[in-house]
Structure P
Amino acid sequence: MQTFLLVSSDKKFIKKATDDMVNKLGVSDYNLHPIYPEPSIGIGQVRKITQLITVKTYAGGNRLIIINDMGKATTEAQNALLKILEEPPLGTYFLLTVDNADRLLPTIISRSQIISNRLRDDNESSPVSKISDLINQVINSSEGDRLIISAAQAKSKEDTIILMDNIVSALEKNMQQNANTIPLSRADTALLIRKVLAAKEYINRNVNYKTTLDLLFLGFPNKQLSLKPSPLPQ
């Protein structure tokens with residue numbers, strides 16, 4: 001993946017993560033191109049990026065385009081940039097910084113590798129309690145944050161399937177024991193279990209696991225709405 005999304009409001013974290021990316025990619029000063037809002041990021045700046053990537057990089061090295069405060073980009077600019085992010089030239093990388101992912105188009109998020117100081121890795125050797133925390137995190141999050149959480153979890157097809165099995169186990173245990181660690185009604189819990197099992201089946205049929213997990217997390221109930229009783233589907 002050649003697009004990275006840095007989600008944080010911590011300027012020190014952003015500076016360190018940016019420096020780490022520059023060093024990791026071996027980008028020289030000549031191939032480093034920061035973009036800033038003026039006061040927003042408009043279609044004109046995206047056109048400049050389009051022109052820039054048609055020019056060969058200095059000494060054949062990697063190029064890094066840093067778009068700062070991407071949340072200030074207009075919808076028109078984001079849609080135009082999306083076309084570039086879908087098929088970036090070889091050796092050209094993008095680092096987008098934003099303090100709130102809800103300001104970005106979901107398609108921008110889904111095409112990016114997320115870097116954030118808010119992410120937790122709940123997927124490796126996760127006990128039920130950690131999976132319950134993950135479920136609560138998702139149902140309490142906005143759509144943008146749900147996509148960020150999904151990106152952090154979907155590391156491979158196999159890991160995603162294991163994650164889904166663990167989610168089902170946590171939901172079943174919560175419902176059977178009336179543990180109330182997950183604030184969902186029994187009907188909503190049962191419906192969510194069905195959604196997770198259906199998503200797992202899609203992945204087993206070789207549907208893209210990242211997209212499937214994105215859609216699954218976006219389909220998780222909202223905490224406030226889930227407090228109201230809802231009937232089981234017929």
Structure Q
Amino acid sequence: MLPNYLLSIVVLLSAAYVPAILALIWIRWGERGRKERWDDLFLTFLGGAVIAVIAATVLEVAAAGILNSAVIREYDIFVRNPNLITFIIIIGVAPIIEEFVKVMVVLRFSRYIWRPRNGLVFGAACGLGFAATENFLYEGTALFTSGFAAFLTLAVIRSISSLLMHASATSISGYGVARAKSYADHWWPYFVAAVVMHSAFNMFASFGELFEQRIGPVANGVGLGFSIALVLVSILYLRWRIGGYHA
């Protein structure tokens with residue numbers, strides 16, 4: 001039998017990365033016509049999971065230092081110290097940084113893009129990789145500090161919400177990159193749209209922390225409900241565009 005700590009790592013890796021890989025398979029499976037090669041998609045996935053996460057963490061730590069906030073990551077920040085500075089980091093700074101590093105990864109792999117629809121898939125692959133590593137870190141913290149029940153709850157919620165948000169938001173940027181390559185268009189308006197979506201999700205996800213003292217525990221349910229509704233609509237629209245859009 002595996003030692004307990006090794007078993008915990010296996011469980012964490014499975015909980016974080018298996019849903020992301022399954023989501024990528026589901027997105028690609030719905031595509032019509034010529035599909036992206038798996039090795040190209042997994043390179044983009046790994047770019048999001050490793051390069052984008054490291055870059056985002058470094059930049060967010062630097063931003064937190066500039067804003068005089070002794071914190072590291074988004075939601076953990078807000079729970080510990082729900083003030084104006086942490087709210088600015090969550091709603092403004094983090095979405096800009098994270099969507100920027102993810103679109104840079106997509107740009108790095110844009111040589112594999114031959115039509116606008118590819119951008120949707122490659123963007124989703126990068127976002128899913130980023131979300132998987134982020135979930136691994138958050139869920140690991142929950143498992144080792146709060147126990148299995150807290151880990152399981154967080155894993156389920158983040159697999160539905162944060163995972164799909166990163167896939168949907170970065171698919172928008174990826175589409176912009178693809179249009180820039182195919183039609184000499186500008187990709188940055190699509191990047192802005194991805195940031196807006198990410199910011200809206202973070203705002204909904206933080207609703208409970210913002211308003212729980214005023215309206216009670218229902219604030220958490222309202223925020224979670226809106227954030228999940230946002231990502232479900234977004235991911236289903238993404239899947240529809242990939243399956244039916246022929247540019």
Structure R
Amino acid sequence: MKSRISLRFLPAIILAFVFFTITGTITHEYGHIAAAKLFGVQTKLHYGWMSHSESKNAKGLKTSYSQYSHEIENNLPFAKQKEFEKIRLNARKENLWITAGGPIETILTAISGLIILFIRRNRIRRLGIKLIYWFAIFLSLFWLREVFNLVVTVSSGIITGNNRFFGGDEARLSLMLKLAVGTIPVILFLAGILVSAFIVLRIVPKEKRFTFILGGSTGGISGYVLWMGILGPIILP
């Protein structure tokens with residue numbers, strides 16, 4: 001009887017996951033945009049990425065390469081070398097923060113939801129999950145993006161046989177920080193698994209767990225396909 005009752009909430013859970021999957025994709029890109037704005041870069045939001053204009057540092061590098069490409073490529077001294085090194089360092093920092101902006105936004109959003117749930121966990125057990133706590137649950141599960149990303153890239157690497165198992169912002173950040181390419185993707189994947197386990201096993205009522213997992217899987221995949229394959233290209237090409 002309990003499983004039948006809990007299944008009444010399946011459509012609502014699916015719709016919630018669809019909504020938050022789309023919202024999470026957009027806000028992730030706004031994280032990149034916010035970081036780019038800090039460096040005075042003009043940006044444009046697309047459905048699954050953001051584009052930006054050439055920054056002052058990027059223009060400076062292009063100018064230096066056009067004048068001293070031989071010296072730079074062969075590690076030879078040249079005029080304005082100190083200025084070039086400074087611009088290159090700033091460009092690397094700029095690129096690092098713009099790349100990190102998306103994951104940072106996603107993680108901070110997830111942490112905000114987790115803080116609410118952790119502080120209120122005893123109250124939730126006593127009185128049940130109110131609407132505000134469901135909202136916090138879905139915010140916390142923004143961390144599932146890190147799980148989904150790694151599952152997709154590893155699956156793609158296995159299916160295609162190209163042996164490229166890591167991708168996206170997290171893999172690029174690992175390389176920028178001179179780490180093994182899978183370092184950040186794997187760390188964030190494991191964190192996502194732990195967060196998901198906490199939500200499902202400690203927050204969601206036992207009688208609703210199956211429905212929640214089923215609705216989450218269905219809604220998450222549906223939301224991704226709906227936004228990335230249908231609505232996104234139309235609304236934010």
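Bear in mind these aren't lab numbers, they're just calculated from the coordinates by the rules spelled out. Keep in mind that what you see is a predicted model, and the values were worked out from it rather than measured. Cβ atoms are built from the backbone, for glycine too; each structure is taken alone.
Looking at structures P, Q, R, which one was helix-only ellipticity at 222 nm (-39500 (n - 2.57) for each DSSP H run of 4 or more, over all residues; to 500) calculated from, given that it came out as -26500? Traced to structure Q.
Thinking of P, Q, R, which structure, once mean count of other Cβ atoms within 10 Å over residues 51-58 is computed, gives back 12.4? It must be structure P, since only it matches. When relative contact order in percent (Cα under 8 Å, 6 or more apart) is worked out for each of P, Q, R, structure R gives the greatest result.
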